[in-house]
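> Structures given as structure tokens follow.
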Structure 1
Amino acid sequence: MQKLTALILTLIMAGCAFPGVYKINVQQGNILTEEELTQLAAGMSRSQVHSVLGTPIMISPVDPSQEYYIYTFQKGGGDIREQRVVVYYENDRYTHHEAELLKETPAY
């Protein structure tokens, strides 16, 4: 009985000392660079903008003249880093964009 108890306690203690589970890097969305954004010109159609930037993650359900390109990166369960680009249209023609890019893109 004492041997069984000692074995159970040893297994429990060994479980407590386990270093943890490997956590993968998670990235989602559109990776955009300043170079790609400089290719945009006023008056471009949506399809031309999409050929430069790719398909947007979201089109605003309230205002379809806005498209969102969002990229998130989480390294090994740590903090989530995010970049966001909002593209604006008027009469389905590109007018301007607002961008909050990461200083460096972790995926590269």
Structure 2
Amino acid sequence: MNIETFIKNWVAASNAFDTIKYLGFYLPEAVLDDPSVGRKFEGHHGIKQYFDSYFIGYNTHTEQIKLNIIDEATAHLKVQFTGDFPEGKIDGTFDFKLKGNKIIYLKADLIH
């Protein structure tokens, strides 16, 4: 799997607010941990809740700034978010753990 292409397509699905395509990047048992909102979101149901609330709900668009591929199953992505939230623009990171061709664990965080 080409991690760079995978992450580019994941960002594109997010920016298109395509929930079905976005969830397709995750294993059914995946966990999305976002300390900046103080919660872990488990499985497709939980991750959909997160996506609906923080991306669709705030009209959040993600711009990829820098991708660091650590190994065949791990990557760190620095991004900039813009949307209808108080700051209007904020930096963030995603730490990916992949299993097969899907996300098994994703840590999302805002940079304050």
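> To test your reading of the models, identify which of 1, 2 gives 20, 16, 13 for semi-axes √(5λ) of the Cα gyration tensor in Å when calculated.
2
> Another question about this same structure. Could you tell me which structure in 1, 2 was used to calculate distance in nm of label points 7 Å out along Cα→Cβ at positions 6 and 54 as 5.9?
It must be structure 1, since only it matches.
> Can you say which of 1, 2 returns 2.7 when mean projected area of the Cα convex hull in nm², for residues 22-61 alone is computed?
So the calculation was done on 2.
Bear in mind that the values in this text are calculations on the coordinates, not laboratory data. Treat the numbers as computed from the prediction; the structure is a model and nothing was measured. Cβ atoms are built from the backbone, for glycine too; each structure is taken alone.
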